[in-house]
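Please go over the structures that come below.
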Structure P
Amino acid sequence: MMRVLSVNVGQPRQIQSGEATVLTSIFKSPVEGRIAARRYNLYGDRQADLTVHGGPWKAIYVYPSEHYKYWTEELPGMDLPFGVFGENLTTQGITEQTAHIGDQFRIGSVVLQISQPRMPCYKLGLRFGRADMVKRFWKSGKPGIYFSIVQEGELGRGDSIEQLHADALQVSVADVVRLLKHETIDQDLFSRALRAPLHGSWKEEIRARFAEGE
């Protein structure tokens, strides 16, 4: 069963990083009740740097609860509450391997569409207090999933996740990461990824990576 285990939101806050002060919204906390999804956000959530976060194709970030066991083993002794990866929704039953670019889902009265994987930035390292966290996160192959909001509405913890549409090209979120890392040279997958409703700079970067390998 696919469902939401936690809904997490946060506002920008300033934290100290060496001698610099950084504005970040990666610190998110679980909230109860029905939460509105409007345009590019959940109610009570706001991105700090709109040049790289938020917008129509990064409106809601999902992280599978299935990955928490892996991180508990990778980071022994570290407290890992839901929301610690900066995700808006901590979910069960949907992963990067089973989720495809362009797939649409209903959660509560909200309809979401998968738009791209997450490319981690240095703020993840600040959240965990580890300089190696970005590298560890990217190497893990567990980037989480970004969604756009197709239909506004409300959602909450415990809601089921119902798939409404399966994209015909069947390019999984994990496939996109594998292509960018050049872990596969599958030309058919490469072609499908370039035709999929994949947003951000992923297509350009995948195209460049394949050009380097030719």
Structure Q
Amino acid sequence: MRQMRNIVILISGRGSNMQAIVEAAKQERWPARIAAVISNRADAKGLAYAAQHGIPVLTVASADYPSRALFDAALQEAVDVFQPDLLVLAGFMRILTPGFVAHYAGRLLNIHPSLLPSFPGLATHEQALAAGVKLHGATVHFVTAELDHGPIVAQAAVAVHADDTPDTLAERILVQEHQMYPRAVRWFIEGHLKLVNNLVQIAPAAHSSSMTTSN
């Protein structure tokens, strides 16, 4: 019998990717539990969803701390209570300190709404449209101290249409995110991911679905 592993998810808002992960874990019977959902905002709508599904929820309010370092120390203390095998950022709108990232090195995943390394930071859909790219998408990656960088686990791409707006692009990409992020989390939980020379290797059984493209 496989040992159950603990996943902690960090959110700042509605947590739609968190919801996709929770649903996939239940439906696919992962060898893992969502041990907690933690937010830096007490009004994050995703907390209510998690609580309704019997998941422990917690708020570590970033507004209560005068510095990023103090907030990250409090957040780390809260996270570690749940002994996470994997920490998942799902719309967590905070820049994490190098010390926090180092503490969870190799077990900290994020999803970013662009095909990294293109368009790090905010307003990625606006950036993509301004650049005139023909493909745009999202990336799941291991988190490093450098913002929106780190070894890439999976990417999903959509075609950019001539009449696209940031909102229409975001809507189509979010559909892809809700498929890709749970899949990447499951790969980690089931031991399909390896980091070799700062690159992600995916076990052959999982590799064929590591990238999807949609119109």
Structure R
Amino acid sequence: MSDFTAKDVQALRQTTGAGMMDAKRALAETGGDMDRAKDLLREQGLSDAAKRADRGQSEGTIGSYLHSQSGRPVVGVLVDLASETDFVAKSDEFQGVANDIAMHIAAAQPTWITREDVPEDAIADEKRLIAAQAVNEGKPEHIVEKIVEGRINSFYADNVLYDQEFVKTETFEGTVGELVTQLASKMGENISVSKMARVAVGEET
């Protein structure tokens, strides 16, 4: 039996910005001691990505993915993964992550990159729809607001790239946002997805 719970892993991820597997490993190595796990991640540079978020990004690479299969729509994706230096942008790992994110976008079809990119009117409309649905389901009025709060997170998980669970689970378990944070921690730079474009031929919209 482990010395920590899934809530402990989530709490550690929220306070450090580390990925799921790194948080689990840190807690396992420290016997579930949260403070020691934080120190371990800090030593490894996995909790410093947030501090780099305000640093400029003048370099990067274009990740790409093209899917063509008989009987299915042709899908092409380009994604701009930005970094601070050309040295990092040209590394094999950085370019591999960019291409993996492009593949994810092809499959998951996000509309926006981050929550901040979602227009306020789109959020307001979604909340109204969720509230109306809850009322139609016969939910008590006093819990409708809580239902809206819970289901709006599902809306983000469906439509926002950084909130989506990364599809290539054999290489990373967690959201795309956590994948980018982990890469930034590993490279020691401010890294983010700055632009994305997905084009599909023959796909129903």
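Given -1.02, -1.05 as the derived value for log10 I(q)/I(0) by the Debye sum over Cα atoms at q = 0.20, 0.22 Å⁻¹, for residues 119-190 alone, which of the supplied structures P, Q, R does it correspond to?
Derived from P, not from the others.
A value of -15500 was derived for helix-only ellipticity at 222 nm (-39500 (n - 2.57) for each DSSP H run of 4 or more, over all residues; to 500); which structure in P, Q, R was it taken from? Intermediate results must be reported in sequence, preceding the final value.
Working: P: -6500; Q: -10500; R: -15500.
The read-out comes from structure R.
Read-outs throughout are calculated quantities, based only on the coordinates presented, and are distinct from any laboratory measurement. No experiment lies behind these values; they were computed from the predicted model shown.
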